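Quick heads-up: structures coming right below.
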Structure 1
């Protein structure tokens, strides 16, 4: 639990490639990538503001949001006729309105400073004005297409509608195929994201079973993996994250980076000294290593490559960084 009462949990990212590398090297230490999820209890909106405004500072630290809507039964949690599209769109609206309130307060303060002859925030005002127009048009900041310099000027605000989202529909057991959710799928698609479907009661039952029983249970319902695994992988997709691996007798480990990260910056995920003294990245695709059976074999076959600092690390790369200490 966090101090605010929200449930927090860090989970291991499932990756069969990393498990296979572990079995190959039999290291002293095995370290999968991790994702931290916070289950946020959204308070009711006050008369003077929006519910997300009360959690703005807390939510601002998140990289993305998984927005869960109720898609089972006849009535929602508020006793209203069930309408998952309305729930989803209201959540998006709350995010946008929390940002708009923050922008208006900041613009008012900048305006007061300018009247007193204080300078220095003119460029910030230009970007915030652009953000305000976007939100008032019913659009979201993540779709605004700001330049790198503009992004930097407003980064400290941690705007909520700037973050990526994943939509999740909590359905009954007989709607795991997503039947009847066409309108929700359309709304989610228009918001530029994907829809994940799960049944909370069913997943709770799955979680209580051992691995063997889980597999049989999932098969009975036409599922290949628990919702937990699908949520983790869905989070990776919407954030455009990938994993590269380091291997050896001491440790087999997964490292998480953004797609398109150059090798030198990826080295910095391990240690700043490696990034600073970067010489080259000795790289092999995970599938090549697994099929060959050893690093030495990959060198003999020529599948082991020497890459420079500008090389864009690929998902599943196994890398040994060479650097000057």
Structure 2
């Protein structure tokens, strides 16, 4: 299969996934694309926004469009790691120990209100998100492929929450914000769902086997040396920025590189442009950057700092 045929295949499949989700989610095409990009890059998504705007619906629509096994964990302060991973229990009938798998053994996992669980329980996801495996009582078991975690959190309500540690945030490939719908979009939501939800009737548009093939194809998208160095220079600039206490990690650099390849592929191109990198810099890097206390007091945000960095790093020019 030639590279152009592979890219056409990626664009065709991702277009079907997007159209399936758009039957449920009104507007927000850029957000849907970010979720698809993370999926085909084998990454994970952090959805951070206020309640009631469709975070859970987005996760369910994505899982249903893919025809993948869906699992959900409602994170609460009393949730234990065994509630996430599973537990070995003694079966009196068989006279032996058996393993009861937890919800993490799914292909699409919704971690709802992840910041309501204690750090101990949050850490139960670390191995799964990085290595696609889970260890219970010293036994390591592979997770099903594809594997995607979509975690949600409410940035407004702080009572009874535990902020995600930097190690956890760094494992989310992208952070997305849905935002409130426009008046026209909200009117369309009322018309579309005035009788019942369409989610139950949403048909899968692909399957796990095809999705795994698409994930492998994305890595063939060409990245010119100048664009690759552009990614590296942006990451290094975040580490040298005085307003930042913590810049982008090498994992973040790799995530920006891979997501740029995926964006090019879903746009039908077999090469990455600097505009692909700039478009994905904020969703990929901003949540991994930690401002200094002085910057926070002055009201600066990670997104604003990243804009300054992007304006200062020279953009490669096509020769």
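Computed from the coordinates by the stated procedures, all read-outs in this text should not be read as laboratory data. The structure presented is a predicted model; accordingly, all values stated were derived computationally and were not measured. Cβ atoms are built from the backbone, for glycine too; each structure is taken alone.
A compact table of results
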{"read-out": "Winner on distance in nm of label points 7 Å out along Cα→Cβ at positions 22 and 134 once structures 1, 2 are ranked, highest first", "value": "1"}
{"read-out": "Which of 1, 2 yields 23 [relative contact order in percent (Cα under 8 Å, 6 or more apart), calculated]", "value": "2"}
{"read-out": "Of the structures 1, 2, the one that 6.4 was derived from, the read-out being distance in nm of label points 7 Å out along Cα→Cβ at positions 70 and 302", "value": "1"}
{"read-out": "Rg/Rh (Cα atoms, Kirkwood Rh), for residues 110-237 alone derived as 1.03 - corresponding label from 1, 2", "value": "2"}
{"read-out": "When Kirkwood radius over Cα pairs in Å is computed for each of 1, 2, the largest belongs to", "value": "1"}
